[in-house]
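S.K.: Pasting the structures in now, so scroll down.
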Structure P
Amino acid sequence: MSQDAYAAAGVDVAAGNEAVTRMKASVQRTYNQNVLSGLGGFGAAFAIGQGYDDPILIAGADGVGTKLLLAIAANKHDTIGQDLVAMTVNDILAQGAKPLFLLDYLAVDKIRPAIAAEIVGGIASACEQVGVALIGGESAELPGLYAPHHYDLAAFGVGIVERQRLLQKSAVEAGDVLIGLASSGIHSNGYSLVRQVFNLHEPNQFNQLSTEDQAELLKPTKLYGPMVQPLIDEQLITSIAHITGGGIVENLPRAYTTNLKAEINWGSWPILPIFNQIQAAGQLRLSDMLLTFNNGLGMVLIVKPDVVKSVLARLTDDAYVIGTIQKRQHDEKHVEFRGEAPWHA
């Protein structure tokens, strides 16, 4: 068999090597003094460093989901990496941990070096914004598994926190205050429903949308680390919920014990226009919106009443007092909403 047999089977080793070369500069910009070895080895080495008494490692893994189909349709691959980083490191942040490093996985139908470098460049750019080292990963060419020009992304991240500073739901009490942090948009959840209600099943259907609508649907997930990490460091936060798939009603209860409930006030934060568009296009019920989307709040902080003013003063982005934690009776919901809902039940 000829030496080009693997290429004939659909795997281009030379293109893979070129893609790695193109990625290297953007990846290495994320390195810090703790990175002992990165790209090129069989594994990456990262030193935790000194200064910890009883450190706990927090690990998370996530992907981007079917939002990738819209990036592929638009042939725009420079921001989807921020979605990947945010989905992973925002979860780590919600435990009170400082993210340390990330590993990414890019699987494609065919290695196209320029596109692969664009994707990884976006991942690296987001890592730089939150101070995370992108120390390694894997790029896999899988002909026959993915449709032409399609790819998938996943990431694994690790963070660190002192044991006594680990955010734990047991610290939450009745009377604690809920502060919602604005989302940048849909983030990276619910896109299967988004594509259905907007009839975005083929690339040309997405490209027929207005430039503004395309940009809105591709707006990357917000990186909350820069605004929230200082509050964690100052021990102003009691617990955190990252609002992803399942919305507020499924994610917020993960941040407190079952004998408590959240009482949230409708009208205490602005519903972003994109969510009204989605609801109207699909004639979706309130329950559908609550279980699928963040509806304008990408993270919720739980804080003690006496630090609310301090927390709000330190936040540099839109933040809203949206409700409180209260005692829960056994037959009550874990999240209850007060006031006039924006959509019909």
Structure Q
Amino acid sequence: MSGLHAELDFERGGFALRATLSVAPGEVLAVLGPNGAGKSTLLSVLSGLVSPPRGRVELDGEAWLDPTRGIDVPTHRRGVGLLAQQPLLFPYLSAADNVAFGPRAAGVGKRAARETAAHWLAEVDAAGLADRKPDQLSGGQQQRVAVARALAAEPKLLLLDEPLAALDVDAAPALRGLLHRVLRRQRRPTVLVTHDVLDAVVLADRVLVLLDGRVVEQGPTRDVLSRPREPFTARLAGLNLLPGTADEDGLVFDGTPLRGRTAEPLTTGDPAAAVFAPAAVAVHRDRPGGSPRNALAVRLSSLEPRGDVVRVRGAVGDRSLAADVTPAAVADLRLEPGEEVWFAVKAAEVAIHPLFGGSSGA
């Protein structure tokens, strides 16, 4: 079969990573998860830096890892291109020589390697940087050269490890747009590890979410981020998520009925989740009336200015919720951390969908 297929089974020091994933040629899979979820371990196994005694990794039908058959292809023979947070350019080489290094190492002649370097520097809008050393480049320029170097080696598999995390707010959007343009033209599978949901939205065809070494949800980017099944994914997507148990009209969360729109059939008693945007939440001092409206008593934890709104954060039980309100509303309500208020959201603004794997207890 074409593309990347991996069944990961790795244990070390009490941590276990067990995940199955596939990435088609030309497809970008974004791997999301908190620190310690197993994202770096996943990349290490795919690249061959870690060799677990169990599991399987293959690309286009060629086995890279299969301990049962004694197969463990070393990193330098896997044809993996890695773009990390730091560019890791050779400081003594020019940008062009950095990019030409991969083709030269593969046996390509000097002239052809220089032509390849020139091509890829042009592709990443860095042709004018060819003769500069890394210390003569800005962080964003260095990362552009690193992108060109990764692709010039014509890797069979491209691994992106937080490639925009170290860039400032001005450089990151430009490189994100560049990666989007370049990756759309590729026919190789790409795995992108990121903490930034915007990277997934702009760059990835599909999303896989890791928590504690296991896959808790995966699917097309739009589906996962618009209909998250885990609180972590909802926070990444900027949404509120309340898990509960389905009933005839929606779900029950911690004894409170929540009403909303259901896009999929719900079976009474099964795990379900209510998802809604902070912008849909109104904040009240007293419990609001009216129907159809959901109301939750919330203990405020913080107020964060966000442009022309204030992100009001609070908790109901052990669940964090957020509301986006105007500064005038904050002043009128005299909101302060530690107080109890009511968050209200219309049923029409709440999407209710089934949860799989018993995630209501997550």
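S.K.: From P, Q, which structure was helix-only ellipticity at 222 nm (-39500 (n - 2.57) for each DSSP H run of 4 or more, over all residues; to 500) = -9500 calculated on?
M.R.: Working: P: -9500; Q: -7000.
Answer by label: P.
S.K.: Output the label of whichever structure in P, Q has the greatest value of FRET efficiency 1/(1 + (r/R0)^6) of positions 199 and 295 (r between Cβ atoms, R0 = 41 Å, to 0.05). Walk me through the numbers on the way to the answer.
M.R.: On the way: P: 1.00; Q: 0.70.
Comparing P, Q by FRET efficiency 1/(1 + (r/R0)^6) of positions 199 and 295 (r between Cβ atoms, R0 = 41 Å, to 0.05), the maximum is at P.
S.K.: Name the one structure among P, Q that FRET efficiency 1/(1 + (r/R0)^6) of positions 87 and 247 (r between Cβ atoms, R0 = 35 Å, to 0.05) of 1.00 was derived from. Mind dumping the intermediate values first?
M.R.: Working: P: 1.00; Q: 0.05.
Among P, Q, the structure yielding 1.00 for FRET efficiency 1/(1 + (r/R0)^6) of positions 87 and 247 (r between Cβ atoms, R0 = 35 Å, to 0.05) is P.
S.K.: Now, a different point. Ranked by Kirkwood radius over Cα pairs in Å, for residues 183-222 alone, which of P, Q sits at the highest value? Before the final figure, lay out the partial values.
M.R.: Numbers: P: 10.6; Q: 11.1.
Structure Q gives the largest value of Kirkwood radius over Cα pairs in Å, for residues 183-222 alone among P, Q.
S.K.: Among the shown structures P, Q, from which was the value 4.3 of distance in nm of label points 7 Å out along Cα→Cβ at positions 31 and 327 calculated?
M.R.: Working: P: 5.8; Q: 4.3.
Label of the originating structure: Q.
S.K.: Quick check on the output: 29, 54, 16, 1 is P(r) over Cα pairs in 20 Å bins from 0, in percent, derived from one of P, Q. Which one produced it? Display every interim value, and only then the final one.
M.R.: Working: P: 29, 54, 16, 1; Q: 26, 47, 24, 3.
The read-out comes from structure P.
S.K.: Comparing relative contact order in percent (Cα under 8 Å, 6 or more apart) across P, Q, which structure shows the greatest value?
M.R.: Values: P: 22; Q: 16.
With respect to relative contact order in percent (Cα under 8 Å, 6 or more apart), the highest-scoring structure among P, Q is P.
Computed from the coordinates by the stated procedures, all read-outs in this text should not be read as laboratory data. Just so you know, these numbers come straight off a predicted model, no measurement behind them. Cβ atoms are built from the backbone, for glycine too; each structure is taken alone.
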